[in-house]
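Derivation of every value follows stated rules applied to the coordinates shown; laboratory data play no part. This is a predicted model, so every value here is computed, not measured. Cβ atoms are built from the backbone, for glycine too; each structure is taken alone.
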Structure I
């Protein structure tokens with residue numbers, strides 16, 4: 001028996017509703033478990049009401065948890081999702097940003113804009129497929145950066161070393 005694919009949580013405001021519905025059908029056809037946290041129509045709505053619950057579910061799912069959130073531009077949705085502890089949300093608009101958000105940043109929330117280039121269903125489906133199928137590289141430099149984000153999240157302080165020195169970029173580290 002084939003192993004079921006991961007669960008993907010969806011959240012959208014009115015501006016991303018149509019794209020969310022198209023991606024929901026695409027994911028279901030692809031064998032993913034889909035939990036749609038709204039909105040349920042294209043009447044004006046507030047994105048935090050739907051995006052934050054989707055982001056929370058992805059964060060609580062632990063390693064491998066995933067949410068896809070939709071809005072007009074995806075910007076507000078990305079900001080809202082990143083307010084949730086444990087979330088690394090990425091606004092994606094092409095194959096490069098989709099791949100890098102997973103390989104380098106281990107993003108667990110994908111943000112798409114229904115009124116932007118990613119509003120094109122064919123492109124959006126390509127980006128979603130690539131994002132879901134791309135894993136975290138696990139490279140030491142990327143783990144180190146994500147660990148710094150986790151520490152900042154826990155402490156509520158700015159990213160700085162424990163000795164009070166200003167953070168510095170290491171040469172050759174990209």
Structure II
């Protein structure tokens with residue numbers, strides 16, 4: 001049994017790409033942009049298409065509805081989609097092809113985000129290895145060699161090496177995390 005959502009319940013914008021592709025297909029079937037948008041809202045519901053559909057059915061022109069939502073939206077893919085829909089509604093032309101290009105761009109951006117996540121995970125895995133390797137090797141050498149143990153623990157130079165090494169290790173780890181987590 002399929003769960004039916006309440007009309008006001010949020011569904012997110014994960015299906016935005018599918019909704020836009022559906023709009024392009026409807027446009028090729030000679031539907032107007034507004035009718036295509038309303039059709040996509042039932043097939044591939046998203047929060048943004050639901051908002052647009054509510055405004056269109058209440059008599060607000062599509063480009064004005066897009067402008068109103070743009071003022072309160074922060075998702076870059078949604079913003080780009082709203083701008084394309086607004087321009088398409090006001091200027092016309094081959095809207096289906098324009099929306100197909102938008103879908104291709106959204107796909108490219110999604111792949112790029114996924115690639116960045118993979119690269120960030122790889123960088124963080126390397127950082128973990130690089131920060132733990134000296135600790136493990138140092139621990140092994142301290143346990144294995146009495147002279148090294150005595151020098152590191154019993155002399156001021158040994159303590160200075162340990163403190164500087166630990167500090168550099170932590171700074172390097174935080175620096176790498178900061179670089180990876182930058183937008």
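Annotations
- Of structures I, II, the largest value of FRET efficiency 1/(1 + (r/R0)^6) of positions 46 and 150 (r between Cβ atoms, R0 = 41 Å, to 0.05) belongs to I.
- In this comparison of I, II, the computed figure -27000 for helix-only ellipticity at 222 nm (-39500 (n - 2.57) for each DSSP H run of 4 or more, over all residues; to 500) is attributed to II.
- For Rg/Rh (Cα atoms, Kirkwood Rh) computed as 1.34, the structure of I, II it came from: II
- In this comparison of I, II, the computed figure 1.2 for distance in nm of label points 7 Å out along Cα→Cβ at positions 38 and 62 is attributed to II.
- Structure (I, II) behind the derived value 4.5 of distance in nm of label points 7 Å out along Cα→Cβ at positions 30 and 118: II
- Between structures I, II, the calculation of mean count of other Cβ atoms within 10 Å over residues 70-77 yields its largest number for I.
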